[in-house]
Structure I
Amino acid sequence: MELNLTTATGKASKKAVEVSDANFGREFNESLVHQAVTAYLAAARQGSVAQKNRAAVSGGGKKPFRQKGTGRARAGTTRGPIWRTGGVTFAAQPRDYTQKLNKKMYAASIRSILSELVRLERLIIIDDIKMDAPKTKELVDKLTALGVIDSALIVMDELVEAVALSARNIPHVDTCTATEVNPVNLVGYDKVVMTASAVKKVEEMLS
């Protein structure tokens, strides 16, 4: 299938980029995309929260007072959860939140998202995006001409520093390279602006 290119001024170009139907023309699999997004977000969690239980708290080896005759409840250690210096009852421990998602499922989710972006006309393919120097206003004008109103993800074959620096000053606009494309950033923006070379790079990764 062919996808039309858009010029930098927002007009339809006479050029088109040839893409695979398997990557940009498949049916949308909502459950698979949801699973991929959930797995990607879960893998980003640190899972480093930690508290000390009664076994990890130092001390408490000595019986605080004798067993009988004090009128108090019997106690064998001062490190139990009911003591001020004791451990936490259900102490949080470091854990791994990673969910299993094999490579074929991950690639299929990317294909499904790209196909849906094409159907919803949320994917804008341009020949190239160039800037001589970081200028936020210039990038805003470019995005406005392309029909970007709310938010946009700019995907390039290789990161253009001037574009990346300009995008940092624009709310809800982000940049990435083709190798950094993932389910979360593809579904998280209203429009995805992708260069023709980035499209080819993504297809190479999915092949």
Structure II
Amino acid sequence: MELAVAGGATIEVSDQVFGRDFSEPLVHQVVTAYLAGARSGTKAQKNRAAVSGGGRKPWRQKGTGNARAGTIRSPIWRSGGVTFAAQPRDFTQKVNRKQFRSALKSILSELVRQDRLTIVESLAIDEPRTRMAVDLLADLGVQRGLIVDAEPDGHFYLASRNLPGVYVLAADRLDPVSLVGAEKVVLTRSAVEKIQEWLA
């Protein structure tokens, strides 16, 4: 299939990457797994075994009039351990490489159908000035979105850091969450070639 390039030219792209059916269950699974993998899982609380102190029985079992107690670190005591204490855990969900790549293809194809994908020859500017980046994106009709290049231009990357809602990625760092959440996706010709080589 052919896609239009900003400026009037066209580019031949693979139907397998930019023209396949959208699989919502697959995309949902991969996006969920990707977000889960980003969780640190370092939440931790101390149970009664981890709290310091409480090594001896605070008073004898009978005869004091108090309720029987075996340790001052019981969960019902002040400064005691937490009953169901949170422990560090791994939230990683397994996703096969084939599933991950299929999800990216599905998302890219849906972006084409929704007219949210723009292809350009290049995104290079002469100086790292924000105004130049704004003007370049304005010519493309893009105010916010994801910019993907095979090797992002250093000047454009520096100039776009101040722009709210504009994110620049290298083609080999592409991820499903960034694609799904982007209002518009701009790919350079070299990025398209690299993505097709990667996902083919």
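Values quoted throughout were computed directly from the atomic coordinates according to the rules given, and no laboratory measurement underlies them. Because the structure is predicted, anything quoted here is derived from the model rather than measured. Cβ atoms are built from the backbone, for glycine too; each structure is taken alone.
Starting from the value 1.8: which structure in I, II was distance in nm of label points 7 Å out along Cα→Cβ at positions 120 and 144 calculated from?
On the way: I: 2.5; II: 1.8.
It must be structure II, since only it matches.
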Which of I, II yields 18.0 [mean count of other Cβ atoms within 10 Å over residues 152-159, calculated]: II
Read-out FRET efficiency 1/(1 + (r/R0)^6) of positions 8 and 112 (r between Cβ atoms, R0 = 35 Å, to 0.05), computed value 0.75, structure in I, II: I
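Which of the displayed structures (I, II) returns the greatest value of distance in nm of label points 7 Å out along Cα→Cβ at positions 72 and 184 on calculation? Show your work: numbers first, answer last.
Details: I: 4.9; II: 6.7.
Ranking I, II on distance in nm of label points 7 Å out along Cα→Cβ at positions 72 and 184, first place is II.
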Entry that produces 4.0 once distance in nm of label points 7 Å out along Cα→Cβ at positions 56 and 192 is calculated, selected from I, II: I
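Identify which of structures I, II gives the largest calculated value of volume of the Cα convex hull per residue in Å³, for residues 24-87 alone.
Details: I: 122; II: 112.
For this comparison of volume of the Cα convex hull per residue in Å³, for residues 24-87 alone, the top structure is I.
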Among I, II, which structure scores highest (criterion: distance in nm of label points 7 Å out along Cα→Cβ at positions 80 and 128): I
